[in-house]
Structure 1
Amino acid sequence: MRTLSRGRQDGFAPEFTAVAGTRAHAGVLGPVGAPDEVCVPGLGCSHRYFLPLARRLAPDARVAAVDLPGFGRTPGPGEPLDVRGLSLALADWLRATGRGGSLLVANSGGCQVVVDLAVHSPDLVGPVVLVSPTMDRHARSRARQLGRLLADIPRERPSLNFVIARDYLTCGPRRLAVTLRHLLEDPVERKLHHVRTPAVVARGAHDPIVSRAWAAEVASLLPHGRLAEVPGAGHALNYSAADALAAITRPLLPDGA
């Protein structure tokens, strides 16, 4: 059962769906009847950091930024889900809300969830934009990833720090740490060939977390992939370079809306 609440919170209309053993939340923005676009957040993050992108795309799309179990406003199980658990929950939500086959825009660790979705539920995967996809197989360690994350902070809009801090406090340090471990253990490069739809790998040219070499490798392993770089941008293009990412994303909507 899906319910869309009146009013807005965090800039979105809140939508709740009983699915995957929880009450899944998504922030929705855009006109009814417009093509659906689903946004999948990265590690520890929620629908909130997709608001800048959603605002740019809302005239042309109905954007739903989903909170995966344990993050944002979606309660999760006591034991944090691994990548497969998160992708199965996403699959259940896509089916329950009728959004299967929609354009999927994922950031960072959310890209791993979307790629895993293509392994077991390819029918639910529409065109894909993988924004700053992790984990770089050449730097697959907790220390190197945390170091790269710290290096990215000056490259983002300062207000993103407050959004991320709120989301990290919401999910809690244990869920954050365990989910990071699951992401590090996920060999995403072995699964990219399952993404059979048109796919764009979007990377900020100054992103210290996702190197150009890794982004190019990801694009090359996608059957219908290509690489798009945003000059001067860091890791969270959906927040700090939303105009550029909207321009990359919009042509993948039906009829290039």
Structure 2
Amino acid sequence: MNSISRDIIQAFAPNGVLRASLNIGNPVLANLDAQGKPFGISIDLAQALGQKLGVPVELIVNETAGKSVATVESGRADIGFFAVDPERGKEISFTAAYVLIEGYYLVRTDSPITRNDQVDAPGNRVVVGKGSAYDLFLTRHLKQSPIVRASSSQTVVQDFLAQNIEVAAGVKQQLEADTQGMSGVRILPERFMVINQAMGVPKSKGPAAATFLRQFVEEMKASGMVKASMNKHGIQGAGVGHAADPEQDPLDHL
């Protein structure tokens, strides 16, 4: 990645600006400050890619993962930050994970559920953020428990309480933040999934762009940039993604 061809720059920024789709519904990836300005590891990576390409960056803020994916799939953004998932992989080429985060279940204190393997049972509804990584995952894996879809990850706990739903599922940090100081609820002790947070580029931009982005993410992990960004933003309970073959499609591992 010493010299960057004009074709690569044109692929990522056909109008001279790199448009990056953000998801502020996942606090591990992106947030808004008091002035409404986005900050977080996604923003740091987008700016680093823009700097490497020699183009300015436009940040497109979305409230949910589903909207962020749709922004990229519709061509309104050139890159995005998503959990790797086969459904999303139909239109998007993913990098390997730059961050690994965990999905957990939340129940009421008096719930008989104490283990993950007790969740998928008749009578247990599970509320998730619509279009989130854990929505897609649980849709494939839960056989007996109906899924209730909240409008966003931020409203999962709210719907869990208001509708007296048996189980809530989400990113551990989001569940912890939304139940801070709250009595009568508990998070189950083990994760039900590891969420591979990656960068993505529309497949329409071609295989060379996909390979370039994968190499970029591997470079950012190896250089310590990803870890430094996590430290800067106080991200805890998440880890840097493992080193991967930048030529390999991460969907091959799913």
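To which of 1, 2 does the computed value -8500 (helix-only ellipticity at 222 nm (-39500 (n - 2.57) for each DSSP H run of 4 or more, over all residues; to 500)) belong?
Numbers: 1: -10500; 2: -8500.
Only structure 2 yields this read-out.
Thinking of 1, 2, which structure, once distance in nm of label points 7 Å out along Cα→Cβ at positions 14 and 198 is computed, gives back 3.6?
Numbers: 1: 3.6; 2: 2.3.
Of the structures listed, the value fits 1.
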(request) For distance in nm of label points 7 Å out along Cα→Cβ at positions 62 and 78, find whichever of 1, 2 sits highest and give me its label. (result) 1
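Computing Rg and Dmax of the Cα atoms in Å gives 16.3, 46 for which of 1, 2? Spell out each step's value before the answer.
Numbers: 1: 16.3, 46; 2: 18.5, 61.
Here the read-out was taken from 1.
When relative contact order in percent (Cα under 8 Å, 6 or more apart) is calculated for each of the structures 1, 2, which structure yields the highest value? Mind showing how you got there, number by number?
Details: 1: 20; 2: 27.
Structure 2 comes out on top.
Read-outs throughout are calculated quantities, based only on the coordinates presented, and are distinct from any laboratory measurement. In this text the structure is predicted, and so the values were computed from the model without any measurement. Cβ atoms are built from the backbone, for glycine too; each structure is taken alone.
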